[in-house]
Structure 1
């Protein structure tokens with residue numbers, strides 16, 4: 001008998017890319033894949049190139065604060081529920097899997113009303129509002145961090161790590177060095193500040209660039225509009241706004257990483273066994289989830305952490321050198337992590353959920 005799964009999740013790339021990471025493994029196991037997403041969200045664009053059937057539904061943003069849009073969005077969510085119920089009844093999947101985002105809430109209700117097992121995944125340490133609303137309908141809620149399990153009610157939480165794109169494991173270190181133009185045989189330090197870049201990290205790096213390049217070849221993703229022409233002359237330093245298809249090669253070439261602490265990015269470093277120095281976004285600029293992410297990875301022995309308010313050039317250089325000198329310790333900890341292979345762990349929960357449906361027949 002053929003197997004069918006409906007994937008959902010959207011609103012940001014972080015709610016879509018783990019689903020894309022699952023697709024090759026699901027296809028290898030013989031799953032037919034269908035996707036339910038919003039009409040205008042980023043997920044529609046990202047899924048369009050996969051050949052997977054895509055159903056757009058109505059969705060609304062659910063806010064924790066008062067806004068008149070909350071009233072109109074209730075009707076959008078209600079319409080999305082009716083659409084999701086119809087689609088799931090038509091497609092008759094064995095299981096529905098959600099990566100979160102507000103489009104997932106109607107799909108969770110639709111799965112429940114069709115008596116289809118529902119599995120969710122939470123990226124952050126504490127569940128976002130959409131996953132809080134969807135969790136009562138789930139058989140299991142997979143988590144990126146082991147500490148997050150305790151925040152999932154009714155014993156539904158299970159630590160799996162995050163699914164990572166298969167292509168990231170196919171990088172070539174030699175091609176990464178060639179792409180950056182590195183000819184010296186020094187170790188490679190990769191610096192990433194997120195898609196928008198980090199002014200704090202960029203400034204700290206500029207202050208000590210000569211000390212860093214004395215020991216490392218440095219490749220620096222500075223963020224859109226943040227290139228610094230004053231550093232163009234520095235030997236063994238290469239800067240980019242961002243890197244797309246060559247990123248897997250640059251990661252393969254990298255020995256250690258200096259980064260923000262977004263859940264998806266650090267999960268990729270974990271899967272690739274890259275020792276990391278994390279500078280999480282402060283609470284002034286976020287709800288503090290990166291601080292919790294970084295603390296978890298440090299406690300598990302994968303990373304060292306510098307709080308943004310404490311970052312300066314001297315501390316950066318000392319911490320990077322210490323990280324590199326002790327890199328095998330961090331690599332060994334990552335090798336022994338239960339969350340290093342998120343695709344396999346999440347697919348296990350998907351298959352277990354689908355089996356419960358079959359057992360009831």
Structure 2
């Protein structure tokens with residue numbers, strides 16, 4: 001444990017240490033401490049380190065309300081998200097909150113539900129009234145996007161939506177899910193498969209549309225025609241029932257790109273119940289790399305989303321808009337995780 005520096009109060013519990021206390025103990029000005037706290041670059045390394053050590057020793061924590069009053073700049077961002085329990089929106093929300101905290105920003109989260117025409121506008125207005133510096137909207141559904149585009153708020157608004165272009169008023173950012181779908185499909189093509197189906201998600205979701213485009217593009221690039229496409233609701237149940245029907249009709253493709261790992265899970269169960277095997281009778285690739293996908297039977301080959309990278313870039317985009325800077329980052333890239341659920345085509 002670090003020793004208490006000279007001049008630090010022995011009764012710290014009686015009063016929270018202030019920025020003035022930090023400045024006095026470190027032997028610098030209030031303004032120098034403020035520059036260190038706000039990550040300014042015009043403080044030499046030795047002074048910065050001394051101030052950071054004092055901050056740690058005395059347990060100083062920035063008062064966000066006071067900072068906002070002094071600098072006329074909020075240290076909170078708003079996050080609007082749907083009430084969807086799906087993996088993507090939840091993973092994005094958790095990563096955003098963590099990244100904002102690391103950057104010194106608090107978060108105010110508002111969950112909206114249908115009809116989005118009313119709830120999204122109300123949420124954005126409430127966050128603006130609460131004094132946030134800017135807002136990020138996690139918008140997986142098409143029906144959430146229009147209210148965001150039409151909203152009249154005075155703070156910067158960013159929307160996380162796959163495959164959607166920015167507008168003059170709303171900057172949009174996302175992971176490159178179309179690339180992820182291309183990678184999954186290309187992997188099956190490289191294994192020699194030519195009959196590659198796609199069990200897709202609801203077309204009301206931007207993610208589902210992007211993944212379908214990636215599947216089609218990979219096949220087209222390889223000179224292949226898109227195989228069977230079926231649109232579902234992302235659930236294991238739908239995929240399970242669809243798998244049973246395809247097998248009963250003798251229409252099971254040799255390879256399937258599933259829109260999500262949960263969709264793949266339902267399909268794999270149907271195959272097993274019908275006495276067939278993955279990957280011997282059908283190769284399967286999923287998307288998301290949900291926790292436990294490496295314990296599917298067989299372990300699932302899938303596309304892993306990098307929510308941390310998505311959050312970092314999303315926050316950078318929003319903070320740039322807040323500060324009047326222009327930044328145009330490339331969409332974050334997913335990775336293909338190869339396991340045992342896809343195999344080379346039998347000759």
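Here, each number is a calculation from the coordinates, and none is a lab measurement. What you are looking at is a predicted structure, and each value in this text was computed from that prediction instead of being measured. Cβ atoms are built from the backbone, for glycine too; each structure is taken alone.
Out of 1, 2, which has the highest value for distance in nm of label points 7 Å out along Cα→Cβ at positions 22 and 86?
Result for distance in nm of label points 7 Å out along Cα→Cβ at positions 22 and 86 over 1, 2: largest is 2.
Hey, Cα extents along the principal axes in Å derived from one of 1, 2 reads 65, 47, 36; which structure? So the calculation was done on 1. Work out which structure the value 18.0 belongs to, where mean count of other Cβ atoms within 10 Å over residues 94-101 was derived from one of 1, 2. The read-out was computed on structure 2.
When you work out FRET efficiency 1/(1 + (r/R0)^6) of positions 190 and 318 (r between Cβ atoms, R0 = 30 Å, to 0.05) for each of the structures 1, 2, which one comes out largest?
Structure 1 gives the largest value of FRET efficiency 1/(1 + (r/R0)^6) of positions 190 and 318 (r between Cβ atoms, R0 = 30 Å, to 0.05) among 1, 2.
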